Structure I
Amino acid sequence: MFRIIIPVYPEENIYSYSKNAKSVVAIGPVIVATIVNKLWGWRVEIIDENNCNGLGCLDKDGLPDHTTLQIQNTADVVGFYCGLTSTMERVWNLAKLYQELGVKTVAGGWHASYCPEETLLHNIDVVLHGDGEPEIRRIIYSLNENLCLDSAPGISFLKDGKIFTTPKETNIIQNLDGLPFPDFGLVRGAKIKVYSLSRIRGCSMRCEFCSVNTKARWASPEYLFENVEWLVETRRARKFFIVDDRLEEDMPGTMRFFEMITEKYGNRLSFFVQTRLGIAKSNEFIKTMKAAGVKTLFIGCESPIDEDLSNMRKGYTSKDMIGWVKILRQNFWIHGMFIFGYPPKEKRSQISPEEMGKRFRTFIKKAKFDSVQILKPIPLPGAPLRERLEKEGRIFPLNVVPWSRYDGNSVCFMPDNMSLKQLQEIPMKLMAGFYHRFSFFRVILRTIIFPIDYLLRGWRSWYIGWYRDLVKYVGSIIIKRWKEKYKESRFLEKLENYCKPKKQ
């Protein structure tokens, strides 16, 4: 049997506590599992540690008891999803447990691909580079039969104490139409309410903070439409999250997909998508998305400060951003994603940290986002930002800031335009200012005046305002809990002590 594990988020934050983490499953591991499930003689299961309440064998922390799992269904090979750097320590611990039980292990995903030596030295037998689908069946068969791996392209493995890496170019899928539809029935114990979809891999923008650096490729709009049809018919799916980094990478194809959805389903389905602010310039694209049932846009605004946008290589300035947000907000729920304290390439003296915070606060207030996330810069493996900061000697070692802190909530490098305390605390203060507990009283007030508001403005306007205030109140509870845990960990204090000059 082949078991794929999606590791749990390590830190309590606004993502791990959100209902989305407990209602959706990453699509990459599901497609890989679907391919292996077609291999004669193999059974497959997926364990998503973020969505596993129905599993039946959980430990005291509410996580899967993998020793019991192995007793119930003995896995010959276990695969680990390493798409999130912050989950790697959990991967290492589980890989050790499984290897001690005599199980072969394989890892795939961005982090493992960029850090193969580190991954192999933490109880992983094989690291898959690039797209995992082309070679996964050969890899698990070779591992199970103890066959030579030298001929398999796009992998790293240990042999006689040395690390070998085979050519990677062939592990990039060009014909994405050939991929099977993901079989979510392979996920054990999960309650899936939102189904992940994907049509586009790679990105052409090359933002400095991003580790996605492969050329953009995409399947046909017909492939994605047929995937939706299949999920509606077999899983009664109604809500979908298109996980592509940029929905508009192939705008004509995306529009054709939504037109097909509208022709068959009208707006009876709901879609959540990731895209850039620039789509606000296309009224036709907006109308097409809205007609098909697109409800929420996740938009990487990143910063209202032009120097930051230039350093990030975002390709636009802050001049038109508020206007674009307002256009999109008329049609969709807008979730704005920001990075505070982006390290400048040249020391910036004219903008203080307090002024930066003020600009963020003013921009968010003027744009009237429905929800926001404000993170710290994350120097991810494979991203140009990490390479720049490593050359400058500013990234903290892993024994000081481990991978589990690479979720955007913790300082990972030494800033040179503000203090450690400012970089650690200002983003959370900005979030706390947006998600405040007083929204609870607005929820009550909106509920009381519902009949009048409904008559004057209609259901949609009332409901969006009511739901927005509810989200802000729930967000305030999450942030309060996170701040308490952060204070208990004394993370900032430990960082400041590390940075103090050592006595001679």
Structure II
Amino acid sequence: MILQDLQPKSIWKNFELINAVPRPSKKEERIIQFMIDFGKQLGLETETDSVGNVLIRKPATAGMEDRQTLVLQSHLDMVHQKNNDTVFDFETQGIQMYVDGDWVRAKGTTLGADNGLGVATIMSVLESTDLPHPAIEALFTIDEETGMTGALKLKKNWLKGTILLNLDTEDDDEIGVGCAGGIDISASRHYQLEEVASKSEAVQLVVKGLNGGHSGVDIFKGLGNANKILARLLHDLQSQVAFGLVSFDGGSLRNAIPREAKADLVCKLGQGQELVKACQKIFQEIKAEFQTVDPGLVLLTNTVNLPTQQLSTSDQSSFLSTLRIAHNGVYRMSPDIEGLVETSNNVARVLLQEGSLSIHCLTRSSVETSRDDLANVLKATFEIAGCEVVFSGGYPGWKPNMDSAILKVLVDLYPKLNGGEAAKVVAIHAGLECGILGERNPGMDMVSFGPTIKGAHSPDERASISSAQKYWEFFKEILLHIPLRT
């Protein structure tokens, strides 16, 4: 055990147990079975629904029977991102962790603290024998990261609890009371290819070294998007050196800001060095713009085998223009909540190979009409380039309720445990399952909180050890102060 000496021991022990179980989004079969076995081994009522959500019920401890039933909720899946030079299979391997000062990190991959620390916390309550608490419904949802499938398809009338604590917030001094909704946008088309001239050479461009991050909570930082940077470079390059575009491959998951992208080009034999030189000149201008937020940004150039086909000049121009103008980043700031991003888009995944193009975006907003406006802007952008555009996976936001009884409990308790310092009550520009769960369970009183996690959705993800201890003490105190049944 790597984390056995860390405090609080119960949380870190359980976190290490679940991190030994592969649990990428949409492939959660093993972690679902793990949670079922966990509940049954404790002798607790354990159920699953048709999509794989797990619900474990635990009765109130003595003296807490008159409190409202409490839903503790976290998601089982994790974002699977790794550095290109890291050899790792998320479907078969457990996360390889290590301790770095006050941080728990993973070796070249995402850590899974989002939302594994929430899952581990709930496990700690379920297995406890000396922790006072009201009646508990422990809800473990699936596929939060790539579609909110678990929340959207939750078994009807399954939950009886009236208060929900979502443990998926990533700053320990924040209490979440609202979040953005979102929608997936997919564009696709097929190009007729042309033959590559025999007297040609091929070059591969690779943009890498970007920080990446969460496409919701990190979008305001102005971080570089590898897809957009490479598209800009190629779009500008067209006016300086003649080349043919063969392929483009960038990004991965819709909720992760792309860190790497690559493209294969062809040019006349003997012009490869001129092309590379022109690329480097354009790239240095881009790098200077991102020096503060993405100092590790680099452009690599490699010689590759000569392909047989390329895009036509007109299709290449259309593709690069479309990708360059497709909106990425903040679209509108909230006029009502200072500092909150209202609407944004992440150009998350671009794949052009053998004439087939697919582009995937995730648009987020706390205002449904603004979300739909940006979605239609992107739809129009892609349709101009001849793409077929599909909207899918839409989910609602979570509207803040500042009169919430459970919010008052947390706001009152926090300064008593933290030297008088007040917690920040916030709405976040990210998707939490609270919006969906609240829609499916009208009247549910909800808040979100959690320990400090940095770099979520990237291989730089790390969890603060001292924050986990602070959060655990806060969590235990909350359990003691759940409001009485009415």
Structure III
Amino acid sequence: MTEQKTERRVPTFQYALLSLLVVFAVLVVGITVIGASLQVMMFFTLMLMIPIAMRIGFHYNEVEAFAFDMIRSAFGVIMILMSVGALIGAWVASGTISTLTYAGLQIIAPQFFLVTALILCSLVSVATGTSWGTLGSVGVALMGVANAFDINLAIAAGAIVCGAVFGDKLSPFSDTTNLAAAVSNVDLMAHVKHMLWTTTPAYLITAIIFTVIGFNQGAHESAAATTEMAMIMKGISTEFQIGWVPLLPLLVVLVLLLLKKPAFPSIFIGALAGLMVAVFYQGFSVKEVLGFLTNGYVSHTGIEVVDKLLSDGGITSVLGTVSLFIFTLGLGGILSGSGILQTALYPLFTKLNSVKRLIPATLAVTYANCVIGASSNFSYSVVGPAMRPLYDNGKLDRVNLSRSMEDAGAVASVTIPWNVTAVFAAGVLGISQFDFIPFLFLSFLSPLVALVYALIGFSIKKAEPEDEQAGIDTKTALE
């Protein structure tokens, strides 16, 4: 008896579009209506895509391979994330995070509070690579100071969130930064440097806007504000020795990255530097610090704001993000490998025959996926693999793709009320996202600058001849 083989066929546009709508509907309902975690819903949609892809004619082991191949391609990113968790635990114990916060609070003046909050949160988020960690620690402390200064809390939250997502976009320790580079198949530091072209002007304009608003806020230094800051700084200085020594781990990592050393060993060395400072300067035992690397540091000063600020890090703290990475990458791998994604986007792709169309389309598609999936990680895992061939066909360096995704995803997606970062920020800062979203100037300016660059052809990097992939059809090369 002859074994009957399943006939594989290319999905029709209607089937592909319906499949995407089902995935997106499940995500939206699960996250916004049921209130399930993003990790659970990504896992559920990943499993849901298996029979949908098999219905086209693929065998289970092929569909599984689509998911595993995508996950395998980003294994380096997963290792970086795990090491970042250890690094943050070491840096809290070494006093690195505390010293940065202490110095920032010392220089705050009422008129300059907003721009100071922006810069301080930017420094912490770049150093740690986490917007959530910045919001839940420094952000909480700054909201207390803003309240004491009688500053509009919605505007204060806007400055804090802008600073937090700045690091989420630019830090080589950030999960979104690493994922955007990974799915675009570009070097991490090349990706970070290329983003400076769009991020720098957007950030400078944002800083100017907050400076102007600060002078017109009527903020004043009150006894309550002075007491609040004094309490925070006393709690920090009681828990850790503050000085220039705790800044050495940060300096070590910055030097290694500037020397273009690989991110993973640079982060690992930074964690080791933090470990040594924690042992020889802060007085912890080696066993204690190794525990901090695993489970993070927990503060017990008795001051709520300070304890939130100083309780962070550890490999276990990033396991939720790692699982989210695995599920979103697996989902993206199935969508791409089965041809569902390409088929659904084909009508759009056929019109992308110039830089002036391709980059704006990347911005739009990335943001649209953030709207539907509530997460820039999900958007990157879908958009990156789907649009890579278009940049290859146009002989454009893929850093243009990774940068465009970040311009529309890492900072802009927080303007979506149900975005996971926006929801988290609202929860920890104690103010509705609908109130602070109008003041996310960086989030609005970043994609706008990218769009202007695309229209005038500025800072668009062409692919080097040795980077062009063999076998890529260049008949549709972009003009």
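Each reported figure results from applying straightforward, stated rules to the coordinates on display, with no laboratory input. This is a predicted model, so every value here is computed, not measured. Cβ atoms are built from the backbone, for glycine too; each structure is taken alone.
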One of I, II, III was used to calculate helix-only ellipticity at 222 nm (-39500 (n - 2.57) for each DSSP H run of 4 or more, over all residues; to 500), yielding -9000; that structure is II
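Which one of I, II, III has mean count of other Cβ atoms within 10 Å over residues 89-96, as calculated from the coordinates, equal to 14.5?
On the way: I: 19.4; II: 14.5; III: 29.2.
The read-out was computed on structure II.
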